[in-house]
Structure P
Amino acid sequence: MRISKIVYKPVGLALGAASGMIASAAFKQTWKIVEGEGDAPDATDEDRSWRQILLAAALQGVIFSVVKAAVDRSGAVATRRLTGVWPG
């Protein structure tokens, strides 16, 4: 295992936690815009329609994936700028 990979591991974990918090906040705001409601439905919410449940799940998946990719890529680019080596 390359040393750059070992050194990047804690940075990657911190970025993963940060991306989760960013994505969660982005999803909550987006859901308010889409449905005009404060809380997104859970799959077991009896009072919510299938449409709302599936829309919320799809939207959440897209937002989390895009935010994670953006944060991971930004971290890798910053690491290369600082060390001259691409982590991975």
Structure Q
Amino acid sequence: MKIECKEGLIVLKDQDEEVGYIKYVRKEENVIDVISTVVHEKYQGQGMAGKLFDALMDYAKDNSLKIIPSCSYIEKKLIKLPNSSDFLHK
């Protein structure tokens, strides 16, 4: 599995096949609004959304970003983090 980060998307791939993605919109220079998390049906139930979440958090940390969790999955996962206030946009 590999992760590709492009503006507006974090894509998880298995070789050349897309497994799923997180879609976001940049609201400010250091704020992104995460709109959706999608895992294609073939890969559901295998922890792929969690891998995408981990990639999102690495991306946010590496780029000093705050997150608006409009996606309910991201909101649930983010709130469970002990350091969630480091990432949540107020």
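Numerical summary
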quantity	calculated
Structure (P, Q) behind the derived value -28000 of helix-only ellipticity at 222 nm (-39500 (n - 2.57) for each DSSP H run of 4 or more, over all residues; to 500)	P
Per distance in nm of label points 7 Å out along Cα→Cβ at positions 12 and 44, the highest-valued of structures P, Q	P
For 36, 12, 9 (semi-axes √(5λ) of the Cα gyration tensor in Å, calculated) the corresponding structure among P, Q	P
Structures P, Q, by distance in nm of label points 7 Å out along Cα→Cβ at positions 36 and 76: label with the highest value	P
Test item: relative contact order in percent (Cα under 8 Å, 6 or more apart) calculated as 41, pick one of P, Q	P
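Values quoted throughout were computed directly from the atomic coordinates according to the rules given, and no laboratory measurement underlies them. Nothing here was measured: the structure is a model prediction, and the numbers come from that model. Cβ atoms are built from the backbone, for glycine too; each structure is taken alone.
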